[in-house]
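What follows draws every value from the coordinates through simple rules; no lab data is involved. All values derive from a computational prediction rather than experimental measurement. Cβ atoms are built from the backbone, for glycine too; each structure is taken alone.
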Structure 1
Amino acid sequence: MNKEVFLDEGIIGKLAANNLKLAQFCGFNQITLDLKSGKKEEILRELSELLANSPNIDDVDSVYEALLEREHLASTGMGLGVAVPHGRSTKCKGLTIAFGRSDKGVKFGAYDGQPVHLFFAILVPATAIHLHLRILASLSLMLRDEKNRIKLMEAEFPQQILDFLNGQ
């Protein structure tokens, strides 16, 4: 007789966060602490350009289209000043993460109606569904903690973002 084990989201998120060092998917060229745009589509363009700084990405326009397409389904604004725009693309060779911060905040359609200051953009190859979900779960868990959001808002150097992504 097989017993099925059901795990709630919290447990899955904790397992994902404990096993992944997310900085391996990001680099200095994929981080900005000063996003310039004030509109959702412009922020997505800036984040696309950051993602396209990775050797994993062949085409910035395909990145933008993937993020925009996903955003049209429902906002990736999680609330608490955080958004995680994400998408899949055939022009992506490997999982890539970019980070951007907007000190002034951007109306992004977050469920709590608040402006978004912290953006983690994720792009994965079109076939990498499971890894994509693990990264989203891991980031979601980390970003729920107010201390982590404060740390990201106060970061002065890209290395601090990479340290955060490694759980430090």
Structure 2
Amino acid sequence: MKQIASFTIDHTKLLPGIYVSRKDILGSESITTFDIRITQPNVDPVMGTGEIHTTEHLAATYLRNHKEYGPKTIYFGPMGCRTGYYLLLGGDYASKDIVPLLTEMFEFIRDFEGDIPGATAVNCGNYSDMNLPKSKEYAKEFLDKILYNIDDKHLNYPE
């Protein structure tokens, strides 16, 4: 079997950042898949399931309610390796195009107070596995270390 494109990225050189993982054409529409890498693979500890799950709920809610990107948001969810998330948007984008969107989103998560959207037994299959404080901590760290001063090495996959 042919190896999928995301497995061809050298994860020993991959830094936290925002990367275009792939672009697909569905009919006449482009879909851009982003690799939002929160931790450095095989170096940093992986994120726990509670904070990943919390970030997923908050980010998906934020994105789907966004005035501009809400209608373009196809999917936001965690990577199985627990080092980041995938975001699929309708449209043809570069990584730098969504820096303002992700900055707003992670600020929303960092500053969030109250009940986590969809975190009830009726709305979620594992509603008790949430960790808002840790989710907020990861959001703050990603903002401070990556998004607020993002550069090319955090926007383009390593060669």
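A value of 30, 25, 20 was computed for Cα extents along the principal axes in Å, for residues 63-110 alone; which of 1, 2 is the source structure? Among 1, 2, the structure yielding 30, 25, 20 for Cα extents along the principal axes in Å, for residues 63-110 alone is 2. State the single structure among 1, 2 that was used to calculate mean count of other Cβ atoms within 10 Å over residues 79-86, giving 17.4. Source structure: 2. Suppose helix-only ellipticity at 222 nm (-39500 (n - 2.57) for each DSSP H run of 4 or more, over all residues; to 500) works out to -13000; of 1, 2, which structure was it derived from? Derived from 1, not from the others.
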